[in-house]
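Nothing in this text is a laboratory measurement; each read-out follows from the coordinates by a stated rule. In this text, all values refer to a predicted model and were calculated from it rather than measured experimentally. Cβ atoms are built from the backbone, for glycine too; each structure is taken alone.
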Structure 1
Amino acid sequence: MEHVSRPTLTVYQPQKNNSGAAILVFPGGGYKILAIDLEGTEICDWLVAKGITCVLLKYRVPAPRSAPDWGAYPQSAMALEDAQRAISLVRFHAKDWRLDPHKIGVLGFSAGGHLVAATSVHYSQRLYKTVDSADTASCRPDFAIALYPGHLATHPGTWALNPDIAVRITRETPPTFLLQNEDDPVDSVWNALTYYAALKAHGVPAELHSYAHGGHAFGLRRTADAASDWPRLVETWLIGLHVISASSSGS
């Protein structure tokens, strides 16, 4: 999906075993397109089956494919604006949607993984003018999951983290799960490594999984590589955070 000029939210709710948790999903696509099925609707099917309300965000990506990294904040604020607004909307409607307002997290892939990090550090001030009463609800995610994230390392092979992210990490940055493969041909493993190191330096609970093989953009579609087991790892991590129970995860 490309040339998205109008953001939308699609809410998928479990019909039974509702955990009260919600996860906003940010598909990847280099801030040029959205992998809306591989890293969107298919992810929601998995989350709903685990008793988690899934909120799929179709954020704005209206630029041509040739524009380099145009959509990443601070070069462009649109995607982050959409994500901030989406988190607040979900929290504002928590009671109506049978959610715990303290169990609202974010999950993203590739560019969406960068958006996960951006929402994790840009929550004390909105990038847009207040729209309505929904914007009185916090836009801070309670937990964050970034899978093969991009746009975080400025110089792969060094510990140079994207300065826009680095200067805003505090002890209040939400607990974070990271996964990235060393043979990823699109986003270097240093994206996850540098972010993880910065989180740990500030005392933020973080878990990093790095595999020698696994490539990029596999979503839930299983391959022969161990990285395909990431959903089980995420479920175990969420149980440890008391976001879901072992019974709801099927573990």
Structure 2
Amino acid sequence: MHILLVDDEALARSRLRTLLEDAARADPALPPLVPHEAADAEQAWALLQAPGCGIELVLLDIHMPGMDGLALAARLRGIQPPPALVFVTAYSLHAVNAFELDAMDYLTKPVRLPRLQQTLAKLMRQRLPASARQAGANALLIQDRGRTERVPLDEVIYFKAELKYLTVRTATQSYILDSTLNELEARHGAQFLRIHRNALVARQALRALEKHHDPEEGEGWAVRLQGIDEPLAVSRRQLAGVRAALREAADSSV
């Protein structure tokens, strides 16, 4: 996979090269990563216009002399098909503008290896042909200790949002996933049920609804799930849906 590093600072480009090498060593499933460099946006544009350049990913700084990264990103829309675009900058205030320009991701300097690995994993998912995406629709691709793990959805007991992270829990392990509950609910709502603003649970894992005392929310309700010991709190808003799901499960087992 050919990757263009665009930054006016040679040290920043060198660090990205090293991180790409580390990512390739950590995950043998990645294709060979072939970096190219440009010291400014004009040089990058010339490389991208060259016949057969084959650039699939652009790691693009925003603040550069002359044409800045946002202006170059706008030009990239004219390339068919356009390369995937990831902004790499020390200024997070540009994030909104970046995503308006169809950026796939936004990395803040100094870039850390786990964060770059998440970006590469996202790109690999997008590069899969439609048939492969369909075949992988019943599994999650998760970055875990520098490796890409394939976790079947049938093994997932719940998803829970905690601070800045999303926890994926199976009967034997917990993972951190780069996603949101809203996205997962939209994709897998037939398989997972919202029980709280911070949790989705596998419908097939539902076993019981019981009274529960939460230190923050007080008296309420919680569900028991097959495969784990701890109960998960159910919000008042989602209580009717949980009761309905349990009744449906009981009826189907008769």
**Fill in**
For mean count of other Cβ atoms within 10 Å over residues 112-119, structure among 1, 2 ranking highest is 1
**Asked** The value 67, 37, 31 for Cα extents along the principal axes in Å was derived from one model only; which of 1, 2 is it?
**Response** 2
**Item:** If helix-only ellipticity at 222 nm (-39500 (n - 2.57) for each DSSP H run of 4 or more, over all residues; to 500) is computed and equals -10000, the structure in 1, 2
**Value:** 2
**Among 1, 2, which structure scores highest (criterion: mean count of other Cβ atoms within 10 Å over residues 72-79)** = 1
**distance in nm of label points 7 Å out along Cα→Cβ at positions 80 and 192 from the coordinates reads 2.4; which among 1, 2** = 1
**Origin of the value 0.15, where FRET efficiency 1/(1 + (r/R0)^6) of positions 24 and 208 (r between Cβ atoms, R0 = 35 Å, to 0.05) was derived from one of 1, 2** = 2
**Prompt:** In terms of relative contact order in percent (Cα under 8 Å, 6 or more apart), which of structures 1, 2 is highest?
**Reply:** 1
